[in-house]
Structure 1
Amino acid sequence: MENATLSANLDELFYQPADRFFTSRSHVGLTFDDVTLATQYTEILPKDPHLDIRLADGLTLHIPVISSDMDTVTESRMAIAMALNGGLGLIHYNSSPREQLSEVTRVKNHVHGLIQDPITVSPEQSIGDVIEMITKRKFAFSTFPVVDGTDRLTGLLPGHVVKQRYAKRTVAEALTPRGQVHTIKQAELGADPIARADKFFTDHPGIHKLIVVDGQDRLKGLFTMSDIERISFERSAALKPARDSQFRLLCGAALAPVKQPDGSLDREKYLGQVGHLVDRGVDVVAVSTAHGHSVGVGEMVRAIRGAFPKLPIIAGNVTTAGGVDYLADAGANIIKVGQGPGSICTTRIVAGVGIPQLTALYVAARAAAEKKVAIVADGGITKSGDIVKALTLAQAVVCGGLFAGCPEAPGQIMEINGKVYKQYRGMGSVSAMKAGSAARYGHGAEISKKVAAEGVEALKEVSGSVDSVLAQLIGGIRSGMGYLGARTLEELRAKARYIQVTQAGQREAAPHDIIEVKTGNV
């Protein structure tokens, strides 16, 4: 008994909970590599932890990972991949408002069972016109419902006739007639349309499309067997995609303070864009700037909250308790924490401001707990161990560099000395600000030579897919939770015990005194 008490006292002395650890080091800023976590007694295996996290009402993720709203990281392909793995992608705003809406629409319409607005063709079009449309819009399919001018179904154009040899024929000549097309009335779908469609495909071998029509035979949607099979598989999968109440993938979109020529915020313009995003089904908007504790961000968040009372809002970035209070009081549900920790961010060098990330997360987390809002750690994460440490204080993490090399990221690909790289740039870099992110850093639309860039342009070596990268990251998170005996992320925050490490300790933590022949993936 005496030995057990001594051991407990020793552990308590050296390995401290967050409040005691960080407050006793209030004079120094700490980041991920400055700290390590002490292991705890566990009955948890790495397969056991639950990673679900509720960030706001109506916004629950199955993994606590968000892809950054950067123009070389997140567009629709990245957001789709993130949501399919249970996370969230934030579509960047370095594009026209219409292009951003299109990206969101692609995510929300991706494999959600009933395609409510399928692409159609008309009987008068030529097959050549259809081929040109497929090429121009980069469709991955070639079968289309055929409708007349009143949206009444007249047939189905099968993919096997959409070939260059038939280019001069009309759709009417090549289509499968209406009488041979399998359809179902909208009223017959019932409470579980997915189950109804699944039964149809089981009962009709060889049929891969089921068209939905109303009582007047007007087109109302389309089921594909591949979509239904994927959704049926997801329902039984251990790690589920992040979906909304209508079974569509979750998607977020970033916004920047849009200014008028006199420097005041263009309230009508940004609220109009939010309205359009909501109409497209966006699940959360992010007011993203380098300095969230500012009058413009507060005004913007208050306006969005007033116009859209139930819409989850992410706002940032901040590194102080005062910044968290300010944005929470303005109406933000989720606060982004991080100023300058990103690998392509130079804010701390250029402006001399910013707080090392773990210290900033601790301060922000305590303020967020009082305000009953969530925080997400944005920047500085280079490995899964960093994510585990961040999740001892934050509800989720935002990653850019870890995903920038993935094929789903929109960065330009280039080859140098036999190696393949993708473009990766900070949103404070000159090129990104010229493309539209200047407002994020408090500058006008016209970038002059007097503007100091707060980001760099760089290259990331091409990596594996988002699926493979996330598999490694999630494996690391689960392993870390197992070492701490934490079954949930809430338990991880409660059980975390910290100790500061020296530079020698940091060196000891990495592979050393060897010739490495195969690098790890985490």
Structure 2
Amino acid sequence: MAEAGSQAEPVVLSSTPLEGSERDRALELVEEIQEDRASRRLLPSQVPHVLLPYQARWHEDHTPVRFCVKSRRIGFSWGALAAESALEAALAKDAGGMDQHYMGYNQAMAAEYIGDCAFFARAYGAAIGAVDVWRDVVLVENERRDVLRYRIKFASGNRIEALSSNPYNWRGKQGHARIDEAAFHDRLREVVKGALAFRMWGGRVDVVSTHNGEANDFAEYERDLVAGKLGWGYHRITFDDALREGFFRRVCLVRGLPWSQAAEEAYRSDIRADYPDSEDAAEELDAVPKRGSGAYFTRLLIEQCWEEGIPVLRHARPAQFVLDERRAEKTREWIEEHLKPVIDSLPSDRATAYGQDFGRSGDLSVIWILVEEAAARWRTGFILELRNLPFDVQWQIALHILTNLPLLRNAKFDGRGNGQSHAEAALQALGPAFVECVMLSVGWYAEWFPKYRSAYENRSIVVPRSEDLVQDHRLIVLKDGRPGVSAAKVKGSDGKPRHGDTAVAGVLAWAAATERRGLPWRPL
């Protein structure tokens, strides 16, 4: 079993309530998530009747430490964790009530959880105060981190706190610790070790997650439970288990749809069809950890940053196009018809950033353009995928983009192998203040993929709704504790192979966006 290294405990440097526009944005996120939830249509009188058997079994399990491995999308955090948190916080301490401390791994999870708890509190008729938000500045291994903490106070004197990330110092807290999507937390063993101290004063601990690879600490905890080495309460719920216990009937109830067996079978097929890779489906729906290293990006992480309507352009040519004497002319025509209108639609007063992962015939070339939307927040302007295009044509397209993007801040190119000639050409055209030829390496990925993932965790990036994008990012895996691109390939929506191409272009674009190199470039 993997052992955690010796690490200093996180130290809370300061804790202050959010104010002004920051507080407004944090609370607006809670409201936005609740507005999107179908459960908001439920009447308070319906709530006691909507809990499903697997959620009820969780409520009935009073084991001090409970563990659950589950399918994605089955309402477990809502009906098991949040529903129980609101109930326990509403009770007086002498009746079994206690403080609730929830830990997800990003702000969106914390905002969703606190909103769900407020929903259940109202359904139970519990008296609660308004949701407030605090910022804790935490020192972790000499690195400062900001942790947002949503909080609701109950008339019972108890409170529910939902933290935006780990690691977090549990010291000095009592009550019920709930670690959600535990397999995706950094240093899970340290987090669990700190939470188990709650037991000394009669507290409880929950460790809940979808799997994230068989080498993950969460999967090792499950193996120990199955082997009888741990005395924790153990729950396992697959997607099919949830369907058998009435999950789709509840989906129909909250959405106001009629239930039928045919509709349920179609629903099951549609959900499974979302996963082109059978191992991904087994991991996320059947509670079977994926062989090898765990995916660094989860589907949930990418989906929460999706937005409809962001252009994803695709341009492919047959192999013989390399000898077509009119290829430059045909490419100009394609640019005028398809690419130029998209570039012209970008806001002229916002900075842009360019990232490109190069491919010729085996892999895609992907160009990802980001547009600055606000401080520390970037929206995808467009993504362009090029398949099987000759080198000169690819450069023709790249040069048009580089010289026509408004307020280009920075461009980063894959400078390895075949991509090196394009990277150097861009460097010569725009200069080193605006272009970097990145020699992608284990070290570079180790520096930038964590920053790129944090952008998704904090919703600092907006990306197109695209299954191909999800599958590409799922090919970023941990190798010896460092994120890198898996050797595996997946079949894309066009039936052609993909190899993490948009993930590499995306991290290059994010590095270009967030690493200032000079004033925005304009053509002379």
Name the one structure among 1, 2 that distance in nm of label points 7 Å out along Cα→Cβ at positions 121 and 473 of 4.0 was derived from.
1
Of the structures 1, 2, report the one carrying the highest value of distance in nm of label points 7 Å out along Cα→Cβ at positions 233 and 329.
2
Out of 1, 2, which has the highest value for relative contact order in percent (Cα under 8 Å, 6 or more apart)?
1
Could you figure out which one of 1, 2 the value 163 for volume of the Cα convex hull per residue in Å³ was computed from?
2
Test item: FRET efficiency 1/(1 + (r/R0)^6) of positions 281 and 457 (r between Cβ atoms, R0 = 35 Å, to 0.05) calculated as 0.90, pick one of 1, 2
2
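The numbers here are math on the coordinates, done by the rules we state, and not lab data. Since the model is a prediction, treat every value here as computed from it, not as a measurement. Cβ atoms are built from the backbone, for glycine too; each structure is taken alone.
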